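Before anything else, here is the set of structures, which you'll find just below.
We did not get these values from a lab; they are worked out from the coordinates using the rules stated. Given the structure is predicted, the values throughout are model-derived calculations rather than measurements. Cβ atoms are built from the backbone, for glycine too; each structure is taken alone.
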Structure 1
């Protein structure tokens, strides 16, 4: 194993947006079993330190690969289309209008049923963006288009958390 390997190389997976979660989870367990610091407790300090580095690297890669948004952002970066979310917030007008409508709905909605309907609508929009990411990355190999989808999905994820927070407040 090489600490400089890509996350996909580390896990022995093809470099694609579509990842079989069962395979990913099984590979993570196998890698952790091999590199876990407890397995190297009686080794010399340098070996223990290396085992710790491997364990951290494996966990970081796993967290990135199991999350569709983080996986897509990672793939975009690797394919030369950095997300640059803090510098590039340009979105199509229709997407911005949708965001404004959702915000207004969230501000005006009082009941749990209406909030759950909004949460479902946002979940559907999220799923549509995830599918668009799959197409852009796995079928069209269009990293710039995928980067735009990632930035949009970041907005959607943030709004979905706001809706969930509001539902939690009403549930108390």
Structure 2
């Protein structure tokens, strides 16, 4: 069985990477998209990164085009958008799939480790999607863009937060603080 840290990844600029290269840090892994109603979360994620990075925390962004074709761009276009629109400084990775037959092995491991997301709004996101005529993915699948997984310094997936959990949500901040302690 492959450890989550050993799953091959590619950075947005094409370099080989893995979570092992971020060992000893607390990681927040987020599937991101540039044309989503939740895209302004990039700003909050960057603020989280700036607030905690000196304590060994990183946000890792994984662009995905699985939901409403809201990440249609190339890696170069995505990197440019993130830099120019949100001044993103946290690591971004090459676009991947986070659901379906072509789901990246990282997301298969993350959802297996934390099959249920904590929702800041008691499942309101699932209801909102249904209200827009979108059939939400059943758990343990990723619900939408900006779902968040927290990985502790030892590489264990310790929490999962629904897409509508804002980066400044007190529950997310508390989980990060616990993992950093």
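Quick rundown of the values:
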| read-out | value |
| --- | --- |
| Ranking 1, 2 by distance in nm of label points 7 Å out along Cα→Cβ at positions 18 and 146, the structure that comes out highest | 2 |
| With helix-only ellipticity at 222 nm (-39500 (n - 2.57) for each DSSP H run of 4 or more, over all residues; to 500) derived as -8500, matching label from 1, 2 | 2 |
| Structure (1, 2) behind the derived value 0.85 of FRET efficiency 1/(1 + (r/R0)^6) of positions 26 and 130 (r between Cβ atoms, R0 = 30 Å, to 0.05) | 1 |
| Given 4.9 for mean projected area of the Cα convex hull in nm², for residues 42-105 alone, calculated: source structure among 1, 2 | 2 |
| Read-out FRET efficiency 1/(1 + (r/R0)^6) of positions 50 and 66 (r between Cβ atoms, R0 = 25 Å, to 0.05), computed value 0.55, structure in 1, 2 | 1 |
| Given 9.5 for mean projected area of the Cα convex hull in nm², calculated: source structure among 1, 2 | 2 |
